[in-house]
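Following are the structures in question.
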Structure I
Amino acid sequence: MEKSEISSVKKQFDADVKKLAGDSLSIEAISLLRNSYTGKDSQLAKLFKELGTLDSKERGPAGKELNVLKQHIEESCQLLEEQYIQHKAMVDDEKQDIDLTAPFATTKESLERLQSQGASNPVSEEVEKMLSIFRTMGFHIFEARELDTEYFIFDSLNFPPNHPARENWDAFKTAEGLVPTPHTSNMQVRVMRYFKKPPVRAVIYGRCFRNEAVDVVHGHTFHQIEGLYVDKGVSVADMIGTIKAYLEAFFEQEIVWRIQPSFFPFVEPGIEFMVRCIFCKGVGCGSCKHSGWLEVAGAGMIHPNVLREAGIDPDEYTGFAWGLGLDRTILQKNGIKDIRSLFASDIRFLRHDV
């Protein structure tokens, strides 16, 4: 056996590997290449058989070189397989990837301009408008947590241990004891602690979850915007003025408003902020349930116990908080009749065709 024979086999193998590059590379082609060089009828197999005819001095070095060649073939074939798998994955990804901003169908070989394009969900559009209004009013924006502890959701907000909101018929609970937030108020104490000391001007937005039956105006998942302002000398008049200014900017018209007493554990006193129906001007319609008034926000002066939980002295500082249900407000503003439309993924609704 000549050393040149082993070198010739390696040279020929390396040349065949280069031929497989590109579109000709496949698992079947790699398998044929491997078998042609390591199979029982291959040139390498014949060279191994010739080892027995060599004398003892030549057999060792020749066997070592053959084993190195065999390892080189196996490693090269394995590398080819990895390259093929990576290449195929990239090609598949390119075929499956969709550029949602492209004005043509990316899944077709020919570029055909789309007849129509999608639109933002009304929730996304209106949330951005709402947050923009509050930014111009000097509020910092925070996103709410969707899972939280009972401390921040209930205890820190002055909810008594036996309050019905803690029960399973009102709030969901995970196996780990966490609660999917039933209101964005869980962020009040956390945000006040973040600022460390007043003034605190913050607006929190996010999704909330309640154990509630779904119908035309109710959903188990909904959006809220929570706001709070804490400083020296903050009054009920400041609260009413802030909410009124926001609502007029959002509905883009002057409003007629009224307040009525209400109870929330984390405020004292608590109010419900009402506006005269912007659709029927107080005459009575389906949007206002023929009462002439729309309830748009629950609000109140932050309870001293909540301020203490946040490390703020209620004898020195006062503040107010409010909560707005986004989904119903969006229905009212856009004349949408069914709250389920916001989450139904109906392409006609998203295109504003219905």
Structure II
Amino acid sequence: MELKITCIPGDGIGPEIVAEAKKVLNVVADKFGHTMRYTDILMGGASIDVHGVPLTDEAIETARSADAVLMGSIGGDTTTSPWYKLPPNLRPEAGLLGIRKALNLFANLRPAVLYGELRGACPLKEEISAAGFDMIIVRELTGGLYFGDRKTTEENGVRKAVDTLVYDENEIRRIAVKGFEIAGKRWKKVTSVDKANVLDSSRLWRSVVEEVAKDYPDVTLEHMLVDNCAMQLVKDPAQFDVILTENMFGDILSDEASMVTGSIGMLASASLNDTKFGLYEPSHGSAPDIAGKDVANPIATVLSAAMMLRYSFDLDREADAVENAVKQVLQDGYRTVDILSDGCKRVGCKQMGDLLAERIR
């Protein structure tokens, strides 16, 4: 099988971690008889430096012509980088919002897994972390408050800001379908998160999700208010399978879920459209302070590549091989500095990539 992948190395540690993900994917291709076709494009600060904008039309078209996109990270130090002296629409993060919109990437998948070997890094009490957890947050990504009309005005000498939260039933239905489909391949439970006791948009959300649930009788649906969900994530994370929610709530809850795993350097993510196409990236940022030092953790990017194999190419065996390699390396005691603990062997970014590749061979 030929896999056409557009890569966005990006900024900071991005080029380093994407290089290790490619290393792992190449070994997968050799073992399982596939061909990888990579094309690199610029986005974020790297694009600003060359083109003056965080994302060009040509880059979008290159991404669109591929089967999937694998991204490292974008952005820099917001206090010192000249990128952040530019208007907001020309800053690195505008490129990410732009590509999501241009490619209709409406579904964000953010797994949060507590590996047994890393339970000591979990900030929760031992009796909670001992149970472990393996959840995935399915977040609507192109609607809601972040994409609604906004304005700032002054009335009678008083400044006033307005942000508009809008969802229609079709936007809700398509993300709900994704959530139920994913739950059907896991433990068949969806927790739909909203604020239906206050917001009209959440009441519509709840109504449409209940309609979709009728098409998935083998999946259990529960509703949970967002404030309660935030509490439950630190009280009993093991209860969750698929958390389905809108854009802003998903943004906040996925960051909370990432931190209870103990290291954001372990967490993958995917953004999908209504076909098999997706953009895959680690959940962490560009970490400019450690860029070029060979200390970054590439595992989140490697696991993002595994998600790409699973969701864009339906290559479950290959995805399992990558995920099992991560587990084996952790069991063997190898750690990058962000997850290092007593008795473990410290390795750099490149060596971690080598170890993962060896386990797949």
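Computed from the coordinates by the stated procedures, all read-outs in this text should not be read as laboratory data. In this text the structure is predicted, and so the values were computed from the model without any measurement. Cβ atoms are built from the backbone, for glycine too; each structure is taken alone.
In this comparison of I, II, the computed figure 18 for percent of Cα pairs over 37 Å apart is attributed to II.
Comparing mean projected area of the Cα convex hull in nm², for residues 160-343 alone across structures I, II, the highest value is found for II. I have 20.6 for mean count of other Cβ atoms within 10 Å over residues 256-263, calculated from one of the structures I, II. Which structure is it? For mean count of other Cβ atoms within 10 Å over residues 256-263, the value 20.6 is produced by structure II. If you line up I, II by distance in nm of label points 7 Å out along Cα→Cβ at positions 272 and 296, the top spot, with the largest value, goes to II. Identify the structure, out of I, II, from whose coordinates volume of the Cα convex hull per residue in Å³, for residues 88-239 alone was calculated to give 227. This value belongs to structure I.
Of structures I, II, the largest value of distance in nm of label points 7 Å out along Cα→Cβ at positions 8 and 304 belongs to I. Can you say which of I, II returns 14 when relative contact order in percent (Cα under 8 Å, 6 or more apart) is computed? It must be structure I, since only it matches. I have 0.65 for FRET efficiency 1/(1 + (r/R0)^6) of positions 40 and 248 (r between Cβ atoms, R0 = 35 Å, to 0.05), calculated from one of the structures I, II. Which structure is it? Label of the originating structure: II.
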